[in-house]
Every structure is written in C-alpha cells, then in structure tokens.
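Undergrad: Below you'll find a set of structures to go through.
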Structure I
Amino acid sequence: MDDDFRAWIGRTETTIDPLGPVQAQAAQAMLDEPGPALDAGAPLPPLWHWFHFLPR
C-alpha cells in the first residue's frame, strides 16, 4: 500500500474555487441571519464555508 502514495510525497496541489457573494447571501437568507448582506471578500461566519463544499 505504501507504493501507491510514494509519488505524492513532497508534492502539493492547489485549487481555487471562490465563494461568491450570491452564495453567501443565499445562506444568510436561508438561515434568516440578521445584518448587512455579505459582499465579496467579507469574512464568513464560522463553518459557513461548508456550504461551498457540498457534493455536486
């Protein structure tokens, strides 16, 4: 089993998939969260990034 992962040792992979303000505002509305609408670059409340990683 160790042989299967040797090629990955020391390597990294980076992907970028931005969470847009529309998705953040939809979550805010769904949860009936008070406050101003979340804009691009605004910090998300704790654990809200999980909404972005749902199975597709």
Structure II
Amino acid sequence: MPRSGVTQVRTFSFNSTTQRLQSVANPESGTTSYTYNTDGTVASKTDAKGQQVQYSYL
C-alpha cells in the first residue's frame, strides 16, 4: 500500500553508445557508478561513500 505524500525517485543512467548501466541514484544510499571491461563485463562498482569493488573473472 503506497504511503501518502512520500515519493522516492531512483535514476538509472545508461551509456548512449554501449547501452550499459553507468550509474544508479537511490534516495537511501546515494549514487553507485559502474565501469566495464572491453568485453562488457563489470570491472568495478563505486558507491556514494567512495568504496570500490573491483571484479575479476576466470
């Protein structure tokens, strides 16, 4: 059931060339940004606090 008078907006930004997700803005946690490897796999994710997770694939 929706709460009266409460609106939360999440914004998804995509690269216009690759169509890959670049960032997600959440009202609860701020903006998370993504980078990609040349093969299209996620290379890293950085949250609003600047904490970065780097991904590797076998």
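Just so it is clear, none of the values below were taken in a lab; they were calculated from the coordinates. As the structure is a prediction and not an experimental result, all values here were calculated from the model. Cβ atoms are built from the backbone, for glycine too; each structure is taken alone.
Undergrad: Among the shown structures I, II, from which was the value 0 of helix-only ellipticity at 222 nm (-39500 (n - 2.57) for each DSSP H run of 4 or more, over all residues; to 500) calculated?
TA: Working: I: -6000; II: 0.
Considering all the candidates, the number was obtained from II.
Undergrad: Okay, moving on. Work out which structure the value 21, 42, 25, 10, 2 belongs to, where P(r) over Cα pairs in 10 Å bins from 0, in percent was derived from one of I, II.
TA: II
Undergrad: Out of I, II, which has the highest value for distance in nm of label points 7 Å out along Cα→Cβ at positions 25 and 41? Intermediate values should be presented prior to the final figure.
TA: On the way: I: 1.7; II: 3.1.
Answer by largest value of distance in nm of label points 7 Å out along Cα→Cβ at positions 25 and 41: II.
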